[in-house]
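Peer 1: Each structure below appears as structure tokens.
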Structure 1
Amino acid sequence: MRCGRCPQAGGGGVKDSFTCTGHENVSGMHAKTFMFTTEDYVTPTGDCIVGVNCSKKISDLKPEILGKLKDAETRIRITFESDGVKDVAYAYGSPKLTFTHKSDMVVRKSGFACPRTLAVHADKAASGLDRRIMEKLREGGDLKVTIEVV
């Protein structure tokens, strides 16, 4: 049973990372989700997309992380790093997750799950991410994303 205070509770320490690039249409204004895609573009309506040209698709993440994310008790920390600026979001797993989408990874504030969903019940969405990171991404900057089971 997790006490919630121990950083290693629930199998912590398992981590993976990937890189993305920004795009001139990255706005990061969506209030309920944020998303990474292996596609090389984003339209102005894609206001949840924070990174394109993602180096991994959802099924490429470490099996240990994906396996743990099938449990609703698993909490992950998602760290965003761009040109010296860092931000962090937290989210949870769900037994409804399938991790089968071919290009997109979505983290949601709600509990909704579909093939694109990486995690649910996040503490922030694209609109809550550090605006300095969003500006760097609008300028085409690079983004490193680290996912760690905590």
Structure 2
Amino acid sequence: MSKTEKFAGKFEFLEHTADVYIRAHGRTMAEAYENAALAMFETMTDSDKIAQTKEETVEAEAEDQYALLYNWLETLLVKFETENMLYSKFQITDWKETSEAFQIKAKIWGEPFDPKKHPQKVAVKAVTYHRMVIIQEVDRVVLEFILDI
């Protein structure tokens, strides 16, 4: 099965001149967030080569849906940069929306980065708000965002 077939319905890379432009899909907002995270790590390395040997819990909170997507991806990126961890499985376990904030809690699985095992593609410097789009329909969610490389 090709990479394109494997990730069909989860995410796709869109054309962008300098950065990585991603469209993540899901039946629910939580599933779209999980696929957005997978797309970010697929940008950095071959996610098939990331063993799911270490389970961790992460949380993100923000005042709106856009900031939550940004904070979710940024939290994972910071874990990569500070703890040298790569992740390939994501499960949003708790989703709360109140008038003050959006909060998520997730389980993530991965392993430490090993240059012999994990081929480096491109380094992701940051998540951006530029051209960020969140489309929520009855049975489908689409997230679009750009990663600064």
Structure 3
Amino acid sequence: MGKRRRSRELAIKVLFHLEFSGDDPAAGFALICSNFGASEDVKPFSEELVLGVCGHLRELDSLIGKASKNWRLERIAKVDRSILRLAVYELLYRDDIPPKVSINEAVDLGKKFGTEESGAFINGILDKIYSTLKFDSQKSLTV
């Protein structure tokens, strides 16, 4: 498994923990890293993702809420919501990650950590969000 995949998995564990704890993101990150024995090579990218998601939470939740018309954000399973937030953050703010990679990674994370339906659910929401956003060739967001 690649380093970025392992970083995303760690980020999902932290984001999921934060759903319940309300911890400061940095403190939550440190706690999960110590409890799960995270390797040093995945921590920097994972921490960037966690802090980025937490820094843009309202915007991410707004986009997810608009794309999931039949599901209020609060009704989405916490692990699926964490994965969606991570993927939408990558779509919007990580120019180094192609959108299709972010979506595929999120679907795979949903299959690993969620229910049988999580992968398809996450794919549907992210596809809807991605199709409403227009990206130029540098992946800069345009409207």
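Computed from the coordinates by the stated procedures, all read-outs in this text should not be read as laboratory data. Keep in mind it's a predicted model, so treat the numbers as computed, not measured. Cβ atoms are built from the backbone, for glycine too; each structure is taken alone.
Peer 1: Quick check on the output: -2500 is helix-only ellipticity at 222 nm (-39500 (n - 2.57) for each DSSP H run of 4 or more, over all residues; to 500), derived from one of 1, 2, 3. Which one produced it?
Peer 2: Derived from 1, not from the others.
Peer 1: Who wins on distance in nm of label points 7 Å out along Cα→Cβ at positions 13 and 85 among 1, 2, 3, i.e. which is largest?
Peer 2: 1
Peer 1: For structures 1, 2, 3, calculate relative contact order in percent (Cα under 8 Å, 6 or more apart) and state which one comes out highest.
Peer 2: The maximum falls on structure 1.
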